[in-house]
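These are the structures in question, set out in turn.
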Structure 1
Amino acid sequence: MKKVTFTLIAIMMAILFTEHFNSFVIGFSLAMIAVTIGYYIAYQAILKPQYTMSYLVLAVVSKLTITVAGIIGVFTSNIIHSPITFLVAYVLFSVLMTYLASTYRSLQREKKDNQQQEFLRTGLYKAI
């Protein structure tokens with residue numbers, strides 16, 4: 001149901017903001033880049049748990065830096081015509097990318113847990 005809701009909202013926003021297409025696409029692109037890089041850095045903490053706090057702080061700082069640099073660059077070059085459209089698109093797709101990244105990660109975790117449970121059911125190994 002969440003996927004359908006996000007899809008309908010995204011399509012509705014794209015239709016409503018067709019006259020400000022540049023602002024919409026730039027907001028979408030900036031959100032996608034910032035969230036993707038932020039989550040990529042944050043998920044590296046899983047591989048090296050001793051640096052978890054450092055990775056999380058670095059992820060937040062990198063997302064903030066990309067967002068601020070993107071907004072400053074867009075507004076100084078006068079690419080967009082509607083700041084409200086840019087803001088709405090950025091917020092909407094930031095939430096959407098966050099949801100997709102979290103869902104993807106939880107599906108990966110479930111798959112790994114199911115494989116481990118299947119391996120333990122063979123009876124050759126005991127759970128630790």
Structure 2
Amino acid sequence: MHLEKISHRITRDAVNQTTREVRQDLLDPALNQWFTDQGLDLGRTLFASLGPLDQRTYTGTLVDPQGRALEFLVDLDEPDNSSLEDVSDELGPKHPEHPEADPRDRITMALLMQQQGDLES
């Protein structure tokens with residue numbers, strides 16, 4: 001899949017920015033600790049999306065080093081009630097190999113980047 005359009009670069013930059021915020025510990029340090037506690041290698045994980053849902057509660061989607069798409073809901077005040085779910089089998093057109101895949105989608109882009117070993121951030 002050719003990723004030369006400006007819109008593709010914008011999406012790639014957005015994934016890199018979100019990933020950089022995590023890797024540089026610019027969010028709540030307890031969030032990085034939660035990811036690490038789940039066994040994620042933050043240096044090789046890409047974050048397609050991540051945002052606050054409430055105070056000290058975050059939600060989003062990441063792509064781990066094995067290329068799995070994982071959705072998370074992290075409540076830093078109640079980490080035992082947080083979740084990390086593999087949604088790889090449910091991606092449909094978000095999967096890069098789907099005929100209707102669109103690299104302007106952040107999850108699709110993160111998966112493509114992981115497949116290509118583009119872990120810049």
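Numbers at a glance
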quantity: Which of 1, 2 yields 25 [relative contact order in percent (Cα under 8 Å, 6 or more apart), calculated]; calculated: 2
quantity: If Cα extents along the principal axes in Å, for residues 12-83 alone is computed and equals 49, 28, 11, the structure in 1, 2; calculated: 1
quantity: Which of 1, 2 yields 38, 20, 7 [semi-axes √(5λ) of the Cα gyration tensor in Å, calculated]; calculated: 1
quantity: Source structure (of 1, 2) for helix-only ellipticity at 222 nm (-39500 (n - 2.57) for each DSSP H run of 4 or more, over all residues; to 500), computed value -29500; calculated: 1
quantity: Label whose coordinates, when distance in nm of label points 7 Å out along Cα→Cβ at positions 4 and 36 is calculated, return 4.2 (choices 1, 2); calculated: 2
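Coordinate-derived values only; no laboratory data. Computed from a predicted structure; not experimentally measured. Cβ atoms are built from the backbone, for glycine too; each structure is taken alone.
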